[in-house]
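Presented below are the structures under discussion, each in the form of C-alpha cells.
Rule-based calculations on the coordinates, nothing more; no lab input. This is a predicted model, so every value here is computed, not measured.
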Structure I
Amino acid sequence: MPTFDIVSEVDKQEIRNAVDQVNKEVSTRFDFKGSDARVEQTEYQLIVYADDEFKLEQILDILRTKLTKRNIDVRCLDKGGVEKVSGNKVKQVITVKTGVETELAKKIIKHIKDSKLKVQASIQGNVVRVSGAKKDVLQETIQLVRKCVDDFPLQFQNFRD
C-alpha cells in the first residue's frame, strides 16, 4: 500500500552556518562597529543580542536573508518577546520549530477527510503518515495539503509504492 509522511524538518547544520555568517557580517559592518550585537545558537533556539531594538531588527533581517539563501524556510521561526538585558541592550529568543505539532496535524487530517479522498491519515509522533490504494490519490493529497497549509513549512518524505 503506497504511503508518504508529512514532516517539518530543518537542517541544524545549515542554521549554524547561517548564524556564523550573520555574526561575521555584523562584525564587519560599519553601523555595528563597537556594538555587542551577535546571534547565539543552542540546538533549535537562537538568541539575538543587540544594543537597541533598531539594531535588533537589522540583525533579524540579516538572519532571514542568510537562512533563505541556505534553503531554510523562515516560516519555521517563532519569535519571542524583546527583553531588556542591561542598560538599553536588548535580546530576543527565536525558536526554530521542527516537527508537525498536534494541532496542525489534526487540521491536516481534517482537511484530508473533508476532501473525500480515499486515503487514511494518522498522527505518528510529530509526523503525519498518509496511506492510500493508489499513487495518484496520494499525489492529489499532497496538492491538497500544500493548498490548505501555507503558514508552516512542510515536506513530504518517504513516498513509497
Structure II
Amino acid sequence: MRCPSCDHPEDRVIDSRPLESSSVIRRRRLCVYCGKRFTTYERVESTPLMVIKSDNRREPFNRAKMREGVQRACEKRPISPASVEKLISEVEYDLQDFVLEVPSSDIGDRLLKKLLDLDPVAYVRFASVYRQFKDLDDFYHELTKVKRKSEARKV
C-alpha cells in the first residue's frame, strides 16, 4: 500500500476492525517513511453476479438500484436509513448462495419478504411496482393478503 502523502510503498498496520458484518475490514496504517496515518478499507472481491431479467436480458447486479427501489417504497414512512441499509445488506448477503446468475424475481421476492416484516405500507408500495399492479383490484387483493398475515402475527 502506498502512502497517500509521500507515495512511499512501505507502511505498518496499526489497527484492523471488521465492518458491515465482517464483509469489510477497516485498517489504520502508518507510513514508515513520513509517519502519516491513513485508513484503508478492504472488501473481498467476489465473482460478479448477473441478474436475469423477466425478458431474459442479463445485467450486472447493482446494489444501488436495489437500494433506490426500497428507499422509494419507504418514502415518508417512519423507517430509518439504517433499517433500509440493513435490509439491503441482508438481501445482498442472501444472494451469495447464487454462483453466477440470479433471477430478478428472486431478488424481488426476497425484498418483499423483508419489507413485509419491516413495514406493510412500504411492502404494498414496492409490490405495486414489482408486480405491476394494473388496477384497484390488484391493490385490494394484496392489501387483504397483507392484512391477513398481519392479523395472524398478532395472534
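P(r) over Cα pairs in 10 Å bins from 0, in percent was computed and gave 10, 33, 24, 17, 11, 4, 0; which structure, I, II, did it come from? Computed on structure I. Here helix-only ellipticity at 222 nm (-39500 (n - 2.57) for each DSSP H run of 4 or more, over all residues; to 500) was calculated and came to -14500; which of the structures I, II was it taken from? Corresponding structure: II.
Out of I, II, which one gives 14 for relative contact order in percent (Cα under 8 Å, 6 or more apart) as computed from the coordinates? This figure was derived from II.
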